[in-house]
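Given below, in the form of structure tokens, are the structures.
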Structure I
Amino acid sequence: MVRIVSAAMIGLVFGTGIVISGMANPAKVLNFFDVFGTWDPSLALVMASALAVTLAGYLFVFRRLAPLFGSQFHLPTKRDLDLPLIAGSAVFGIGWGIAGFCPGGAIPALGLGHTQPVLFVVTMTGGILVASWLKTVSTRRQSIA
């Protein structure tokens, strides 16, 4: 129960930060990508701030031998670049550039009462399901061969 409450609190802080910084507004994000028009550098400042907070958090957290609500840290071990990683990154970037939403901005934007984030989240969920299905099909084919 403590883990669920702590995860909910972390999500609430993250979502509040996204809304306060304006990153739940797709127009603000799209203006960042419009370098020859109405360029808005605030997304770069939000990213730099997030990196600074993350670095401080990692330095603080990893001084502990174990996490507060778990027996060990679960860190990624895979370091190779493969087709699913590259394709997923490309789809993420293209979707972000077209819609102005990424998952981190779309989820908090659901609470603003607009239809665009709902459409984005539904479409994103469909994409996740299709990717999961493709991975299952690929795994089955590899095990048969």
Structure II
Amino acid sequence: MKSLDLLRIEQGEDGTFGVLRLDGKAWCVTLEPQDLGNAENVSCIPAGRYVCRRVHSPHFGETFQIADVPGRSHILLHAGNVAGDTRGCVLLGRRFGSLEGCRAVLDSGRTVAEFMAELAGEDEFSLVVRDVSREAA
């Protein structure tokens, strides 16, 4: 089973920004909601180790779901650009930027398609989420 790491490098009102590593190499950037204590639909998930499983979302199509998040369900990796595009999920993008005055991840649709192609044939993978911005403080 492949192992991926999500390294959260910045947290604040604009969201939680990170880098997703695949096989130990930076692969893309991420955006999640800010940390609001794992509150459903409005917060990022707690740091920890998770299993992600391939699912079909009626809204986002084929993607991966982060399983066994305490008190939460339907946490997906999907396309989106700004924190308002996620209800607790992880957005994937090629680079950080801004859209209409909001901090964002850009080229998200293409990045998700490339991510799914990269994981073709994989039904699940291990994901370690680390809050490196807090570790450094």
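Read-outs: derived from the displayed coordinates by stated rules, not from any lab. Predicted, not measured: the structure shown is a model, and the values here were computed from it. Cβ atoms are built from the backbone, for glycine too; each structure is taken alone.
In table form, for the structure just shown:
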read-out: Top of I, II by FRET efficiency 1/(1 + (r/R0)^6) of positions 53 and 101 (r between Cβ atoms, R0 = 25 Å, to 0.05), largest first; value: I
read-out: Structure responsible for 0.95, with Cα Rg over 2.2 N^0.38 Å calculated and labels I, II on offer; value: II
read-out: Identity of the structure behind -23500 (criterion: helix-only ellipticity at 222 nm (-39500 (n - 2.57) for each DSSP H run of 4 or more, over all residues; to 500), calculated), options I, II; value: I
read-out: Test item: mean count of other Cβ atoms within 10 Å over residues 13-20 calculated as 19.6, pick one of I, II; value: II
read-out: Among I, II, structure where FRET efficiency 1/(1 + (r/R0)^6) of positions 5 and 85 (r between Cβ atoms, R0 = 35 Å, to 0.05) as derived comes to 0.60; value: I
read-out: For Rg and Dmax of the Cα atoms in Å, for residues 45-108 alone computed as 12.5, 35, the structure of I, II it came from; value: II
read-out: Highest-scoring label, criterion being distance in nm of label points 7 Å out along Cα→Cβ at positions 37 and 117, among I, II; value: II
read-out: For mean count of other Cβ atoms within 10 Å over residues 77-84 computed as 20.0, the structure of I, II it came from; value: II
